[in-house]
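So, here's a batch of structures to check.
Where a number appears in this text, it was derived from the coordinates with a stated rule and is not lab data. All figures in this text were calculated on a predicted structure; none of them were measured in a lab. Cβ atoms are built from the backbone, for glycine too; each structure is taken alone.
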Structure 1
Amino acid sequence: MPGMRERVEFAAAWLLLKTLGILPRRVARTVGAAISRILFSLLPQFRRVAEANLRLAFPEWPRAQRETVIRGMLRQAGWLVAEFAHLPKLNRENLERVIVLDGLENFQAAHARGKGVLFLTGHMSAWELAPYAHALREAPIHFIVRAVDNARVDALVERYRCGSGNTPIEKNEAARAVLRVMRANGVVGILADHNAARLEGVFVKFFGVPACTTAGLARFALHTGAAVVPVFVIWDDANRKYRLAYQPALTLLRTGDEAADVITNTQMFMDVIEAHVRQYPDQWLWIHRRWKERPADETSSIYDARPSATPALD
């Protein structure tokens, strides 16, 4: 019964966020990491995808090294949920106890151009902290999201995400909304590291393997002249805090051949994300089927539901 399932999903999400939000932050992160590990053990398809992705990205690594990265990823994923639950407690005064903004001058210089800013980012560490922290420190932004299928859960998640004033843009309605924000010299965040549908993306190399990647970021930037600023959340173990690292705005290639420029610049964006993942491999979300969509000349899938499929990638 769909109505009952939706109510159960909402109740579970609400209870999880409320419980973690009540717990002290350090305890909440410990509980979140434990939940992450339990779910991973109960859902073997996630392990198969993570191992397949790591074999594809780092074929030279021994199994022990891949296992270390997976354990780190699970810790980061659990912490993400805990940090999300604690978002309502963040304000401008206590923000730097949790996350420091590093390289903010790169954003400010890009924003001063007056044509809008597109944040190039990905599913790294506690990525939900990025727009929330930026809004508290600077000003609210817009970000592109795919709505959760359960409308009540989606509303709950949006309430947490937008507590610092940010505005979501539904993925299917992004084109006009992003252009409108850029005309107003606004800011839009785009998670560009996940698999894109064939009609929405272009194939570029990610870890040397063709990956269907959203073409929207390049098209928006080329059409509006907006600055593209890479921004990533990083867990800094030495300081026991997150860093929101703003890199200098990228220099886009413009030859007049729009189709070619979209591919070239999208490849540049993926190179930036790949370099970041290589530096912090245990902070990227390896359970996503990043290479799901395949070029037309490839008939087989990288991912296979059979347990025997993963070792074949060695």
Structure 2
Amino acid sequence: MIILCLFFSLSACSKDSFRVMFYNVENLFDCEHDFGKNDTEFTPDGAKKWTPARYKHKLNNIAKVITAVSEWEDLALIGLCEVENEIVVNDLVNESVLRTMKYNYVMTDSPDRRGIDVALLYQRDMFNVISTNSIRIHFRNKHQKTRDILHVTGKVQSGDTLDVFVCHYPSRSGGEKASEGSRNFVATILKKHTDSITYVRTKPNLLIMGDFNDYPDNASMFHILKAQPETEAVTPNGLYNLFYKHMQEGKGSYKYQGKWNVLDQIIVSGNLMNPKNKLHVKPHSATIFYDDFILSNDGGKNKKKPFRSFLGNNYIGGYSDHLPVYIDIRYK
């Protein structure tokens, strides 16, 4: 099921490029229990004592990050994951400081057991939605559930068609190797859908973003999706991982056991890598957003980690356990 919400947009873009952001916002839950979902820890009486005041603070924290990444200009596209439902996305765009920016949104309604989903926020004068599709993942084990992949097709200001996929692959719960098959299976489904687009369009503009719970050189990304480093020879129908180089440089959007990892990535088709095209990724614009206000101390001098909302069940009032990533796309 797809949830699509439109609001009148007053923003205008006079520049020759627009910014695309992805952010795992870490457990953006409302304070109510949804029947059939494992979300009771995020209620006032639950383990995390999730109150309306904490929820409102979380919304404003996420909005603060988005405005910082946007540099106070509207982002054209914002992919989000770990959003519980339409209520929280609606509150984010209408009840936080983002309300003046008049974002529209599309989101999934997945069978994930915790109830979390993915969403795409967009500015209608920068991205005109043509179609939406929520790609359901059907594992062989019918009891296994995960998030849908969100596919949104739209036109940008250049008149070009852009196909956007927002993903949140299965977690590494139980260990990397034990859970690898689930991520590989989802990657196979995604690859089938991207291949179907490249079959129909000779020069497709594909943009894939998400928390893949895998690194750029893991099988799901490199061998199955075939997302290559951008240093490889570019072909229009190929896929290129703009955050591969960040992994090679030891950077990351998520920190585990003291080591930075690149789980959050943006991948584009080769057609978007060609600077001769009107619509193309601005060179060297792929960025992991590091800023002091979303970082906390990691036990040593100059050692930092994402400033998250909780440590265990202890509320510390931060932002997320992931850092946002973004790219700039030129359209003139």
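With distance in nm of label points 7 Å out along Cα→Cβ at positions 159 and 287 coming out at 3.1, pick the structure among 1, 2 it was computed from.
On the way: 1: 2.5; 2: 3.1.
Clearly, the read-out refers to 2.
With volume of the Cα convex hull per residue in Å³, for residues 223-278 alone coming out at 79, pick the structure among 1, 2 it was computed from. Before the final figure, lay out the partial values.
Values: 1: 79; 2: 91.
Value 79 for volume of the Cα convex hull per residue in Å³, for residues 223-278 alone corresponds to 1 out of 1, 2.
When mean count of other Cβ atoms within 10 Å over residues 111-118 is calculated, the result is 18.1; to which of the structures 1, 2 does this value belong?
Traced to structure 1.
Also, quick follow-up: If helix-only ellipticity at 222 nm (-39500 (n - 2.57) for each DSSP H run of 4 or more, over all residues; to 500) is calculated from each of 1, 2, which structure is the one that comes out at -15000? Intermediate values should be presented prior to the final figure.
Values: 1: -15000; 2: -6000.
The value was obtained from structure 1.
Upon calculation of relative contact order in percent (Cα under 8 Å, 6 or more apart) from the atomic coordinates, which of the structures 1, 2 produces 24?
Numbers: 1: 24; 2: 18.
Going label by label, the one that fits is 1.
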